[in-house]
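Peer 1: Once you scroll down, you'll see the structures, which are given as structure tokens.
Only the coordinates and a few stated rules stand behind these numbers; no lab work does. The model shown is predicted, which means the values in this text are computed figures rather than measured ones. Cβ atoms are built from the backbone, for glycine too; each structure is taken alone.
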Structure P
Amino acid sequence: MKHNKIGIVGLGRMGANMARRLHDCGYQVTYLYDINRQLTESLASEIKAQAADSLDQIASHCDIVLTVVTNDHAMESIFFGADNLYDHGQGVLFINCATLTPAMHKRLNDQATEVGARVLEACMASSIPQARNGELYLIIGGDPSDFDAAQPLLNDLSKSMRFVGEPGKAAEVKALVNMVMNMNTAALAEGLGLGEALGLDLKMLCDVFSQTGANSRVLETDAEDMLNRDHDCYFSAAHAAKDSGIALDLAHKKNLTLPLAQATLNQYQKLTAIGKGELDKSGVAELTFSNRQSV
């Protein structure tokens, strides 16, 4: 697979580090594209790629294109806009890594069939260091034969992956992953906020949490940052709100009411308004600590 020409669309925190990882692994990362032209040119110079002038140029010159953009609106633009990836996408394998609605993934798959392209969902359940080091956890959806063909590249990006089914299914699973993670993050923040108000040693409290039913993966990854008031943005409140919203929309379509998920979504929407979308999702702890109340 390393003989294939690879393009990457979306060079934010995750996309840029995936580009670096593939370059380090010896892949021909040939073209890069982002709406931020300066960012595109800088990374292209760093990994000896070309800064594409258009999406059409990437589709015309690459065998595999990874897309790492923010949401359905961005995917609509790059696949169905005036300058788009599908106009010359015949024969291209598109690996879409963003957290999107299942409906968008299904639409992308249907249109790919029309133009003779192939698509895979490769939803990422990891963060920036994992993207750089090839240690992502990937949730894959699509045609099993396309998954088999892409496995060498996916293996170099990840430490583990799971194929979960037809187009749209990976998006469903990822939405649920992030919904539960967001609830765990808010619960940990509020628990620590109450612990501080009670005068408890918060490091002791985290240790007790780790040995009891209060343990969680979020405790392992976020507790230290919460205690240190470190809110460098690895995953924004805006993204957390978007992902919980996707899960809640799925629940509503099944006539389910998810009150905890809804309450968590409300929190992250408030954080997004306060932090203009760039506040780290664990910033709920800062507001809990500072205000002595839930957001």
Structure Q
Amino acid sequence: MMKLSIVICSYNRAQYIGDALDSLYKQTTSLSDFEVMLVDNNSTDGTAEVYESWRELHPEGNFQYLTEHQQGASFARNTGAAHAQSDWLCFMDDDAVAFPDFVANIIKHTHEKPTIVGFGGKIIPKYIPEKPVWMSYYVSSLVGNFDYSPVPCAFKKGKYPLESNMVIKKSVFDQVGGFNTTLPGVLGTLRIGGEGKELFYKVIGLGEEIYYDPNIIVYHVVETSKLTKEYLYRVASGIGRGERIRTLSISSFSYTMKLIEYCFKLGAAVVLGIKYVIMGKAAQSWKVIQFRIDAMLGLLNR
């Protein structure tokens, strides 16, 4: 029986999708242990042709090409999940590259901790051509950096896996209704994020614990286009927009508390920025503050 279903939502990433598929094709575990569903979310860059050419050269294994015309990663991921044939779902980005033992370690985790219904792993940024001097630990989360713990552990309250490396039991995914499509992720030039956070908050609401396993690793490509002011604004403000929608769906009080939290985080970012200047890292200073300003603008729907 197939042990894992991997869903890759893709939107105009033809340049990188071949590497993502290659990394899964070359896993240490048998190709019969898992399936991969590439869900094309209205790409206009030849993604379908890239997949077809790739598949001709890699005929073995359970690889499928699906389409989802409703724009947004949440729609595409839900479509992939609906076609899954295994008991476990794994979500990976179209510009991510899985380590050779990625699938083997996921399967190992499900066997060793059978009562755990959701978990995630490490994401290592792969900067192209190189890491910019202004990049800091606090800003790197905007480009996918995620290294929660050096050892396997349960996530603390308020922490959760990121969408480019997350695993959940399909029955639980279905129970909580999958990804909330009012948080679609990328929507044209706009971003409304937090779909993974909201998903796992619903799972936690069932009384379940979410785990982190640092042995489940992917690289996440960070090319020059992801290092622009415009891109970082879109991601940071998208976090705020997602929190606005999520908290207002709960209550106006929840939104107000989130607004207060963001004010404290902005203040902390200013303090951190001053610290960077004192440490002689002025290039990193403003980016930390700008991150929190952009997130606040999103929360305020500006």
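Peer 1: For which of the structures P, Q does the calculation of Cα extents along the principal axes in Å return 61, 45, 33?
Peer 2: P
Peer 1: With distance in nm of label points 7 Å out along Cα→Cβ at positions 170 and 202 computed per structure, which member of P, Q shows the largest figure?
Peer 2: Values: P: 3.7; Q: 1.7.
Looking at the calculated values, the largest one is P.
Peer 1: In terms of percent of Cα pairs over 16 Å apart, for residues 114-153 alone, which of structures P, Q is highest?
Peer 2: Structure Q comes out on top.
Peer 1: Which one of P, Q has mean count of other Cβ atoms within 10 Å over residues 162-169, as calculated from the coordinates, equal to 23.5? Please list the in-between numbers first.
Peer 2: Details: P: 17.2; Q: 23.5.
It traces back to Q.
Peer 1: So relative contact order in percent (Cα under 8 Å, 6 or more apart), computed for just one structure, reads 20; which one of P, Q is that?
Peer 2: Q
Peer 1: Using mean projected area of the Cα convex hull in nm², for residues 74-209 alone, single out the structure from P, Q with the greatest value.
Peer 2: Max of mean projected area of the Cα convex hull in nm², for residues 74-209 alone: P.
Peer 1: Match the computed value -14000 of helix-only ellipticity at 222 nm (-39500 (n - 2.57) for each DSSP H run of 4 or more, over all residues; to 500) to one of the structures P, Q, and report its label.
Peer 2: Details: P: -17500; Q: -14000.
Attributed to the structure labelled Q.
Peer 1: Given that distance in nm of label points 7 Å out along Cα→Cβ at positions 90 and 258, derived from a single structure, equals 4.2, which label among P, Q identifies that structure?
Peer 2: Derived from the structure labelled P.
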